[in-house]
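Listed after this line are the structures, all set down as structure tokens.
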Structure I
Amino acid sequence: MGTIFISDLHLEAGRPEGIVRFETLIREQGLKAHAVYILGDLFEAWIGDDDTDPAMKPVIDAIAALARAKVPCRIMHGNHDFLLGRRFELATGATLLGDYEVVDVYGERVLLTHGDLLCTDDTRYQELRRMVRDPAWQRDFLAKPIAERKAIASRIRSASLADSAGKPEAIMDVNAAAVEETMRRFGVRRLLHGHTHRPAVHALSVDGEPAERIVLGAWHEHGYVLHWDESGYRVELI
């Protein structure tokens, strides 16, 4: 089955069909894969590992099934679930990754990231990101009761949606110079990310050499899955 890459599932209780789709992917394909990578925003919201929402138990159980089957599952933080932590790792057997990870994919060095750090033109978003990723902000937030955290998260999400509605589309996409600089810094010629919800394969040049940026799609009407094996990669909609 090769290696599976997915991103931006935005799983939540209000969209049970997404949870079922994820469970099906893991059961029918993930358990046979070499590895499963989730590049951020697995959940629509994650307010802390101590929030034991029963609607999310099937998701936790599906990831834990990968661990029992000895299939590595590696997960990045997204802008919706940046509070995934150690308790989540212990419950699922998954490994949380950093903002940037270079992985060997069948002999090729590939840079993985959620994608939001590349959207440098969206300065208001980057300011919000710096605030909520600050350890002091997170400690203060996680010390609040769950009900208060949910209310705060809802307000932040509403404000973010309102802000995005008034922005030009180009501002919310990646910055070409940031992409090139990042690929140069990590010494790669292939980059894989999500976040923008604009699935595509972009040919580009880094220091005069051909390069490629692969963008994963979000899970809205269907699931967007990238399969990669020794022969290359392909996209499947489920």
Structure II
Amino acid sequence: MKRALVTGGSGTIGAAIAHALAGAGHFVYVHAHRNTEAAGAIATAIEADGGRAAPVSFDVTDHHATAAALRVLLADGPIQVLVNNAGVHDDAPLAGMSAAQWTGVIDVVLNGFFNVTQPLLLPMMATRWGRVINVASVAGIAGNRGQANYAAAKAGLIAAGKSLAIELGSRGVTVNSVAPGIVEGPMSAAAFPPERVKALVPIGRAATPREVAGVVAFLASDAASYVSGQVIRVDGAMY
């Protein structure tokens, strides 16, 4: 049984990813920062379904706190599947965006990627098998009005993943990004009413979290052993 860590695992997409990886036979650490009760509930639900999971809490923007938390996990063995899913929105047109809005989003998405991924790499590489999967966004590919900070962070995440894939290719570790479009959930429901979704998405509906999680689970599997450095859009043909 390989051990997996899903950052931002208490959110809608993160929870679906955690369930999918547990269903594939992994032990899953469900990460949260503030919403620790939700992470615990997700881990409990996974165990009730016959899987193995445990909640874990740390702030991905705090380098030292993250390193300390990961040392505890690594004491029990390497993490071989890492899903960098933690992210935040703080939208505004760039002309009116504050420095705090810019740095806050970059810090969680991009610096969080570094803080979590870097300590896990050497133990992962030593096993000669690993999967790093970054949950990006179509905003990181095509941009989006009012989301220059978010688009920049997700584009950086994609580029970092491509570079890391080159570095780790000979070590049995693949690195890929999944770029969802509009996904069902509380935040998207407010921003994208059904008529707008139909206008934007050729398939005519939002993705379900399980559809995003299915792509992540594939990339974490042995079937995807020759897929690396890629960006897979889950956007219903938006782009």
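Coordinate-derived values only; no laboratory data. These numbers were taken from a predicted model, which means no experiment stands behind them. Cβ atoms are built from the backbone, for glycine too; each structure is taken alone.
Of the structures labelled I, II, one was used to calculate volume of the Cα convex hull per residue in Å³, for residues 75-178 alone, giving 125. Name it.
Only structure I yields this read-out.
Out of I, II, which has the highest value for distance in nm of label points 7 Å out along Cα→Cβ at positions 187 and 227?
Numbers: I: 3.3; II: 2.4.
Comparing I, II, the top value of distance in nm of label points 7 Å out along Cα→Cβ at positions 187 and 227 belongs to I.
Work out which structure the value 0.60 belongs to, where FRET efficiency 1/(1 + (r/R0)^6) of positions 163 and 219 (r between Cβ atoms, R0 = 25 Å, to 0.05) was derived from one of I, II.
It was calculated from structure I.
For structures I, II, calculate distance in nm of label points 7 Å out along Cα→Cβ at positions 107 and 195 and state which one comes out highest.
When distance in nm of label points 7 Å out along Cα→Cβ at positions 107 and 195 is computed for each of I, II, structure II gives the biggest number.
Can you tell which of I, II yields 1.0 when distance in nm of label points 7 Å out along Cα→Cβ at positions 11 and 43 is derived from it?
Traced to structure I.
Which structure, out of I, II, was relative contact order in percent (Cα under 8 Å, 6 or more apart) derived from, given a value of 19?
Derived from II, not from the others.
helix-only ellipticity at 222 nm (-39500 (n - 2.57) for each DSSP H run of 4 or more, over all residues; to 500) was computed and gave -14000; which structure, I, II, did it come from?
Here the read-out was taken from II.
As an exercise: mean count of other Cβ atoms within 10 Å over residues 139-146, calculated from one structure in I, II, equals 12.1. Which structure is it?
That value comes from structure I.
Quick check: 0.85 is what I get for FRET efficiency 1/(1 + (r/R0)^6) of positions 83 and 171 (r between Cβ atoms, R0 = 25 Å, to 0.05), calculated from one of I, II. Which structure matches?
Derived from the structure labelled II.
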